[in-house]
Structure P
Amino acid sequence: MKKYIISLFLLVLGATVFAQSDTVQKVIKGRQNSPAQEKKPYVILISADGFRYDYAEKYHATHLLQLADSGVQAPYMMPSYPSVTFPNHYTLVTGLYPSHHGLVNNSYYDRGRKDFYSMSNKAKVADASWYGGTPLWALAEEQHMLSASFYWVASEAPIKGIHPTYYYIYNDKINIHNRIQAVVDWLNLPADKRPHFITFYLPQVDHAGHLFTPESPEVEQQVHFVDSAIYELTKAVKTTNLNVDYVFVSDHGMTKIDREHPILKPAALDTSKFIVSGDEVLVQLYAKDPKYIQDTYQQLKAEAKDYQVYLKNDVPAKFHFGTNDDWHNHIGDIILIPNWPKVFHLGNYKLNPGTHGFDPFAVTDMHATFYAWGSDFKTHKVVSPFQNVDIYPLISTILELKITDKIDGTKELAKEALR
């Protein structure tokens, strides 16, 4: 029995290590573009995580600024609330607010399952049942247009039973040159096997922003890394002689927080009565019995300093985060939102000096980046700021994909930006 337990432990450990360092491309066999789809343009959707709206100019990202000037740019793009990574990346590819697609935070509680979703849990991330909406790669594949993903939130899950035709399990083991080469290899495939929609994800700027703040030399260095990567990507893709459009976005911005005076656990927060999810910029309380909600809300309101307290019914409409928007019953009964630059500190860990997740309507540092260029985009065009739900209809318009689900995005951006 002891040998069996040890062997089982080693097997599980080996599987875990493999999953964390799985660098093998996944390919769904038997698919091909329909003849009509072969004639469509190609779109590469690039996300530089945490690339604040002003970083390119602030840190002189020469290549990005030139590309943006050659095409379309916005002063900023408004992320959805909460302005964190998983909800906003999935919003970008579904055209739905987080409350509508279901990912209401990087981690949250599901009452029906009596379970937590967490971006750090690989099994949950790959479980399609957690995701609502139809991501762009699924929309394309349903209409016999091939897609590919070099990382994106939810691309590892078979949403609606569909993976991208070509995709990778997220890891940090593959260097940027090999990632770019993979994109070029996809575009050099025969026309019937060539993906027309490709996602490409860069996490470096976000990591530096958390660890060193937006004003740090480390962030400047990673902005230059992204700038060089985009230059290398566009130069390499040009060798394919294909009509490729680029959409460069970020999921949110970044700000320096007051970590010297964090908001500690409120006295009225009783974990025997509530399940608590979140920390720092958004805390959600899920009542174990509805009878606890009103009294606890009143107590929290009475003691609140440096943060706002909302019942789910009373969350400001601009957030799309209240009862009427909670399509999947994932939002807490009571919501605690700190006043920037304050953050909650409910756990036993060290706070990073930089973060995001604040109200993007009130905190300019949360604003995201939008640049786009290619033959389908206007040139030297500055469009009005817009909400990130509009990226989905923009790309579906370029690819001439029929939107089959209700979405929150509009075609206003597409009308402004496309020829």
Structure Q
Amino acid sequence: MNRKAPFICAILTYLLSVGLVHGQDTTQKITPNRSNAVQQQDKPYIILISADGFRYDYTGKHNAQHLKQLAIAGVEAQALIPSFPSITFPNHYTIVTGMYPSHHGLVGNTIYDPKNNSRYNMGNAKAVTDPIWYGGIPIWTLAEQQQLLSASFYWPGSEAAIGGMLPSYYYAYNEKIPIAERIQTVVNWLSLPAEKRPHIINFYFPEVDHAGHHFGPDAVETEKAVHFVDSAVNALNNAVAKTGLPVNFIFVSDHGMKAINREEPLRLPIKIDTAELAAAANGTLINLHVKNKKNIKTVYDSIYREAKNFDVYLKSKMPKKYHYGLKDDRYNRIGDIVLVAKAPYYFSNNKPNPGAHGYDPYEIPEMKATFIAWGPAFKQNISLPAFENIHIYPLLAKILGLHYEHKIDGRERVLKEILK
């Protein structure tokens, strides 16, 4: 990534997201000398599935027949509300930590850390695997700490030894492994002896997000991607059922997708001097770090005077609803000045792709995500009002019988009633 660029162009963001920059290692990683404790071996099982970019209304809009049936057999929320900003890495990590992005440290897909003068982006394998970027205790680490094995077929953070621990079984992110092989791998994990069998499995689909970005949420290509995920989830559900194990499924997404204004990409109204400023751009959001703090107000004023189709905030003046301001910024990774695009506008040096996300999910309904759960732990034919994704972590811990003492933002009581 060119650090002199004020913001990432849409094309680079897409290339990173499809894994062309990230490595394509397809080998399974197995952490040695791990076993389930004897008292953990009778615990339930959870497969946590994420379909990136699967908007809250795609099940009906694009007629995902299998997911409709599975929702009737379990629980479906009217929507899952992403944390701000409604982008991929922050929200995936929020789902597995129960913490807002400002509290766990992944405040964007692209981040600048002024303390270490370092950068994170989702295509940088060195950064992605460095535990220094990840706060909180992800569900797989919590499980492993209590001698309950975990596995991950892709999830942001799962390639880093967070808390000194990797999942027992995991893969580096790649898009070369066919879906049939991935499903068989899950079945193989669940067919291991009880002492070696993972009880929490993460499983990730990128296809709907790719199609939504590249063609827009209403495109036939996006509909086909929804049908692919729908069929794959059905195949996974059927294959797992043959193991005879009490497996629970939770199907979520990280955010939705919106058609954007491609003809008027937003430009930063000031020139970036890298000696004075560091910018971390995420399409709908730019964090600006001012190196000489005495100049913050001057830089803010110069941007504010020229701002059009985006809001400009001092970190100390960010709306409280975002949980993205000075008091929340535990890792000092939010910019001194934060630029937030107004939908349907998008920051880009070039003509952006047709679809995007990252906007306020309370103001822009297309940002809302999906939550469906089924299996022996869940009641049937239950419809839930929309809820924030911070509440999934305590649900996972409850089903698995895991205890935690660290502070999170999610609350167990929010989803308590959906359990049998």
Structure R
Amino acid sequence: MSVQEKHIQAIRQEFREIAPLLDERRIRLWCATRARAYNQEHGRGGVMAVHRATGISRNCIYAGIHELLTESPSLPVSRVRRPGGGRKHLTEVQAGLREALEHLVAPLTRGDPESKLRWVSKSTYHLSDALQAQGYTMSPMSVGALLKELDYSLQAPSKTREGGDHPDRDAQFRYIDHMIQWFQWCGWPTLSIDAKKKENIGDFRPVGKEYRPKGQPLPVRVYDFVDRHLGKVTPYGIYDIGRNHGFVNVGISADTAEFAVNSLRKWWYLLGRQHYPYASAWLLIADGGGSNGSRTRLWKTELQQLANEVMCAISVCHYPPGTSKWNRIEHRMFSEISDNWRGEPLTSREVVVNRIANTKTSTGLTILAQLDERIYEKGRKITDEELAAVHIERATFHGEWNYVIKPNRLL
């Protein structure tokens, strides 16, 4: 290694150590000082040597030398650059750029039939192309920076619209809360019920992430076609509002009203009669549709059989259409179950049951889970005569949502 190369290597090492401690101006002056020292020792080539050692542009080093040689520096000690130094902002160079970008990303643009962005995503690349088509010059990275200045950010749509808003929606909510308070005061079970969405069984790609050794992701299937042998499972949940306890019946068949009521039956014999030995009535809080829907005939006839069997009156309150997310089981139990099995494929029915059963929270939630291997028939029709045999008492307020099914022997 020549003397010059050794000198350059020394400059490089010194720069690496001192650069993090200096601002832009002091780096410029430091490089200028090293370039002058190199010239004094080797005669010439100082600017190129410092440029090779540090990567600082030669123009910057020459500017530093000029600043050192000037008797009255043009910059006060407190400034790094002279006023107006540096490249001007794109919005200053290109008049109307800011307004053009705001027009492209405005919410009303989506409905503008003349807008070229109406049918594409408003990515920074598409926005950059649209601006260039209008005669502006702006890279996708600059688009992102300007959008941030304009107080825009990447946002996903928020689920806030609930569809049809029934005029008695809030009144039904108050009615449900009143019923829950009354049943809890009596010491009777208040149960929030619903079926969780069906889950594919097998080594499918799960939702969410979980910690693993770096560079060793869990290999799963590329396609999510249902496994013929493993099939799907339907977890039907029963959440005891008063005790903060859950029961999940993991079915392997169809999600029918018979399956829903049989899940309630299992809950009673496994947990309910132990916790509520003197209960003479239950309260079920359910969605308006699905296997436990307010219009489902099979749901009512199966509840009649259950009421006769357990000798308890079963009161049911349904949420209005489009408000199922307010059902307590959704955000007190199902969300916790989803968090507990995130990032892990559900490779077998036993894995599903164990994952659910081991779901716990700091607020005391515990869940009992069982596998239900019974096959439930789909499409069972209930005749008018069978429906007439259901002893149902409807409330004066929205009797289609609020009703009581009493056991025959109590009539």
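Quick look at the numbers
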quantity: Of the structures P, Q, R, the one that 8.5 was derived from, the read-out being distance in nm of label points 7 Å out along Cα→Cβ at positions 69 and 357; calculated: R
quantity: Origin of the value 129, where volume of the Cα convex hull per residue in Å³, for residues 141-260 alone was derived from one of P, Q, R; calculated: P
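Every number in this text was worked out from the coordinates using simple rules, so none of it is lab data. Since this is a predicted model, take the numbers as computed values, not measurements. Cβ atoms are built from the backbone, for glycine too; each structure is taken alone.
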